[in-house]
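The data blocks that follow each hold one structure.
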Structure 1
Amino acid sequence: MRATIIAGNWKLNCTLDEAERLARGVMDAALDAPHRQVVLFPPFTALERVGKVARLGPANLFVGGQDLYWAENGAYTGEVSAAQLVDCGCRHVLVGHSERRHLFGETDEATGKKVTAAVEAGLVAVVCVGETLAERQAGQTKAVVERQLTAALGSCKPERRAQIVIAYEPVWAIGTGETATKEQAQEVHAAIRAWMAGHCDADTANRVPILYGGSVNATNAAELLATRDVDGVLVGGASLDAATFARIITAGRLG
């Protein structure tokens, strides 16, 4: 059975004290949902502090980095390596988030290098894919997502693919208040699973969790989580309020 993952991407938010309070605020919800993995993605400055909270919390509470660089070390000012994330207590890392792609010019090639660096270091790479509104309107959703998947997983060793989580985040739904319908989410998630079966193997396709992200909130989480091929959610703004995020963690049928 695939894991159900509830992840919170805090983006460029939270001081150290705010991050610690927020992490402590979701601990009880994680305890109430022992069969779900709860992953917090604080800013780099708060990783160690939030990591300490996670270690004191239930076994299903984890911390991850919002990004990484593929080099192990060197003259790369401002970057963070996979080993440094592991040293801070991270188990997961986001790779290829649409804000990295569209605001900072991250290419498909760069995403692939980051995925390889992450899994080789033992991290779970949460690979974000998704189309813009113009691409969806042009009927290019499947082509865009498959291109992103090909680049992200192309150099990943077959034995490392179990360390991959896919997050489908339609760009037109991130921070806009717009959310894909459960039918739209299911259609793309099923296409991703079919791609995995064809380019990896059936076992990998059945084991890799596929999350939905894009204006997820306490109102729509249960419906999304009840959708057949949606194995969890990647939450943005709604994860910054402990009470709201707790409702998402425990939304719907727990499992």
Structure 2
Amino acid sequence: MISTNAARYAAFVALLLLTGCTHRTPVATVIVIDTSASITPRAERAALGAVGEQISHLGRGDRLILIPITGDAQNDAGGRILRLSAPTQRETYNNDLRRFQEQSKKQFAAWAASLDPYQSRTDILGALDAARQELAVLPKNSNRRLIVVSDFLEDDGTYNFVSARSLANATSARELAGRLHNQHGFTLQGVSLCLGRLESSDFAPLSAQRKEAVQAFWTAYFAAGGVQAEIHFDGTGILADTERGCFGGKR
């Protein structure tokens, strides 16, 4: 009788595990990535390599959308957004997932090769607007996430965070964030946000006061949109391990 009960219990546990796997919530991740000239080659290689690893681990029904930070997002982003959607219908031996990952890696390699290595301008605000539009059309029943990796130095032809007077201190930076948020109307609802810094030749020489102002700007900008976020030090590490590095296992 004891062995029979044990067998029944084991079968019940197996059924629960199978049910849990069947009802896994798909993850939809939008990554806004900075590959402008200010990002060091080492950081860019590491960041792109980490994204490639993410593709290898996409599960059934997951989505990954890559948006490069260009000099003029409104003009450039439309043709440079890479959208990857993992299949939802399972084939024998997961052949569908293997085929998807092989094709996606080729698409990603072509996408990365198409990026301008000499791009000097960085329209981060415009790229975020593009990300918001992508997030708005993703399935609401998925776990929607936005990851931004950059040096967070906006340089769109109007504002240059390296030298702009409005970024001279944290107070004026927060005021600018409020004004620009009113212009862009950036909001995130039901979306987890993660910000990670990439090694930058432009960021390193800045004074401590201006670095603090840059942090204050983005904290205020996202807070105005209803999201509390801070810039994590290791952007590459966040891309390499999103669960432990930023989202704490939220799936």
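What follows draws every value from the coordinates through simple rules; no lab data is involved. All of these numbers come straight from a predicted model, not from anything done at the bench. Cβ atoms are built from the backbone, for glycine too; each structure is taken alone.
Please state which of the structures 1, 2 yields -12000 when helix-only ellipticity at 222 nm (-39500 (n - 2.57) for each DSSP H run of 4 or more, over all residues; to 500) is computed from it. Going label by label, the one that fits is 1. 0.10 is what came out when FRET efficiency 1/(1 + (r/R0)^6) of positions 72 and 88 (r between Cβ atoms, R0 = 25 Å, to 0.05) was calculated for one structure; which of 1, 2 is it? Computed on structure 2.
Tell me which of 1, 2 gives 3.0 when you compute distance in nm of label points 7 Å out along Cα→Cβ at positions 24 and 104. It must be structure 1, since only it matches. A value of 16.7, 48 was derived for Rg and Dmax of the Cα atoms in Å; which structure in 1, 2 was it taken from? Computing Rg and Dmax of the Cα atoms in Å on every structure in 1, 2 gives 16.7, 48 only for 1.
Here FRET efficiency 1/(1 + (r/R0)^6) of positions 112 and 216 (r between Cβ atoms, R0 = 35 Å, to 0.05) has been calculated and equals 0.85, so which of 1, 2 was it run on?
Values: 1: 0.85; 2: 0.60.
It was calculated from structure 1.
A value of 19.8 for mean count of other Cβ atoms within 10 Å over residues 96-103, calculated from one of 1, 2, originates in structure 1.
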